[in-house]
Structure I
Amino acid sequence: MTDHIQLSLRAPLDESIEVDGLTADRLAALSNHEIAAQPVFAGSHQARLGDFFEVRGDRSDHVRIDGDLRLVHGLAAGMSSGELLVFGDVGHRLGAGMTGGWVDVRGDAGNDVGLAMRGGAVRVTGNAGDRVGAAAAGASKGMTGGEIVVNGSVGAGAAARVRRGLIVVVEDAGADAARAMIAGTLLVFGRTGANPGRGSKRGSIVALGGIDVPPTYQYACTFQPTYVRLLLTYVRRQYGLSVEDRALDGHYRRYCGDAGEAGKGEILVLA
């Protein structure tokens with residue numbers, strides 16, 4: 001048993017590989033040889049993890065991966081515990097269906113980060129693609145627990161159909177953020193794109209950097225929400241995010257909607 005498992009990409013990838021099941025908790029029970037023998041799909045054929053990665057260490061729930069993993073999809077999908085640290089960019093479905101543990105990507109991530117996530121925490125220090133924390137195709141709900149923090153920008157559809165949990169975007173969020181949101185919180189430090197909160201039933205969008213509130217939302221009041229102050233204090237302490245005093249102490253305009261769904265959601269806009 002070692003203090004951590006190290007996976008290093010042997011050579012640049014020229015085709016996509018699917019690694020669903022490559023999680024810290026699963027590798028914690030495996031020997032070095034068993035880790036290298038884990039099945040992955042490269043294009044349309046099955047291969048071994050060791051065909052693409054040099055493996056050092058074994059039987060640890062602390063995993064470090066180095067390399068350009070933009071063509072590696074499904075990393076940490078279904079993870080329930082442990083810690084997975086990636087130095088490089090990653091592909092799609094990072095942390096999809098995750099129930100626990102900690103995933104930290106020091107780079108960019110593709111689409112569907114935290115898809116249908118149920119617990120744990122994912123941090124991406126770069127940008128992420130579309131549908132962060134959203135629902136899987138055909139599913140009625142997306143993220144139902146946990147936390148996702150993206151230090152850069154995200155694409156369209158972030159927090160779509162989210163039931164519970166927290167999604168934080170430090171830069172900008174794309175169009176259709178929090179569409180059909182059921183509950184939970186989307187916090188955006190930068191600009192929030194077009195059509196936010198459409199079809200929302202409950203939940204909160206906290207917009208610090210500008211947002212065009214849809215006409216189906218009704219202005220309610222301007223106040224200093226204790227919840228937002230606690231939330232911002234938490235993300236500053238937990239994730240080291242820079243939070244301006246005006247966001248902590250400022251007033252917020254509250255809008256309620258979506259009226260088209262007789263929803264009880266809210267958009268809080270820093271005044």
Structure II
Amino acid sequence: MLVFPNSKINLGLHVVDKRPDGFHNIETVFYPVNWNDVLEVIETRDTQTSFTITYSGIAIDGSIENNLIYKAWKIIAAEKNLPSLKLHLHKNIPMGAGLGGGSSDAAHFINLLNMQFNLSYTIRQKIEIAAKLGSDCAFFINNTPLLAKGKGDEFSQLHVDLSQYHILLVYPAIHCNTKEVYQGLTPKQPDQNLVQILSYTHPRDWKNKLVNDFELSVFEKYPIIGSLKKQLYQNDALYASLSGSGSTVFGIFEKEPALIFPDTYLTFLQKPLTKIL
């Protein structure tokens with residue numbers, strides 16, 4: 001069975017305070033976009049339960065034990081009777097980019113296993129499994145716009161529809177280390193209310209209201225990322241921002257932008273849709 005894990009962007013991101021457990025409380029809106037990986041899962045005839053995964057596309061470093069798909073399999077295999085599985089992941093979504101690609105791969109894998117092998121997990125149970133893997137992983141279970149608080153895993157519904165716009169994402173081949181980026185900012189209570197901004201204003205009004213707190217430290221460390229945001233605005237973006245802790249920036253346009261970037265950059269343009277995903 002094939003699934004196509006998608007990415008997300010952040011519409012505003014406030015780092016509110018530091019928690020006693022060492023994590024930070026944040027406030028952000030996750031919005032799904034159609035920059036996709038490709039994941040294939042095949043049942044094999046091995047007599048002993050096994051899990052293998054191969055890759056293509058963007059190179060993936062690290063051992064299989066650090067892969068969120070593998071971690072999801074370990075959790076589910078401890079609860080359910082799974083057959084031996086052979087996976088192939090074609091990686092299109094860049095890593096360290098603020099797009100949640102790895103989290104999406106794992107969440108789509110959870111949904112796929114539940115459907116393909118009739119595991120009878122409820123949505124709540126799937127979300128609980130995904131939440132063990134990463135703060136934004138659970139978002140991809142339902143894959144609809146959500147307001148996220150706490151560590152990024154406390155969700156509430158929020159209606160945001162950007163389907164009539166062009167959304168251009170630009171990844172400048174820079175891997176942002178989230179831990180280092182956090183060290184470069186000071187948590188504070190937000191000046192603006194994300195829900196009010198996104199529910200009652202037009203994207204052209206977001207420029208000085210919808211803020212990603214990571215931009216200050218990311219743009220200082222990597223000026224080229226800040227210049228990309230300026231370039232998007234210079235080419236008539238209604239709104240432009242860093243996604244997550246970077247390094248991808250995105251712009252929302254009424255008309256399809258005509259921009260040229262270096263060959264080392266990865267770009268994706270989501271054109272107007274009739275519905276979200």
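Only the coordinates and a few stated rules stand behind these numbers; no lab work does. Source: prediction; values computed, not measured. Cβ atoms are built from the backbone, for glycine too; each structure is taken alone.
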- Message: One of I, II was used to compute mean projected area of the Cα convex hull in nm², and the result was 13.6. Which label is that?
- Response: I
- Can you tell which of I, II yields 18.6 when mean count of other Cβ atoms within 10 Å over residues 170-177 is derived from it? II
- Item | Comparison of I, II - label where distance in nm of label points 7 Å out along Cα→Cβ at positions 138 and 218 is highest | I
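Upon calculation of helix-only ellipticity at 222 nm (-39500 (n - 2.57) for each DSSP H run of 4 or more, over all residues; to 500) from the atomic coordinates, which of the structures I, II produces -2500? Show your work: numbers first, answer last.
Details: I: -2500; II: -7000.
Derived from the structure labelled I.
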- Consider the structures I, II: one of them gives 24 for relative contact order in percent (Cα under 8 Å, 6 or more apart) as calculated from the coordinates. Say which. II
- Query: So distance in nm of label points 7 Å out along Cα→Cβ at positions 74 and 178, computed for just one structure, reads 1.7; which one of I, II is that?
  - Reply: II
- Once FRET efficiency 1/(1 + (r/R0)^6) of positions 18 and 242 (r between Cβ atoms, R0 = 35 Å, to 0.05) is calculated for every structure in I, II, which label goes with the largest value? II
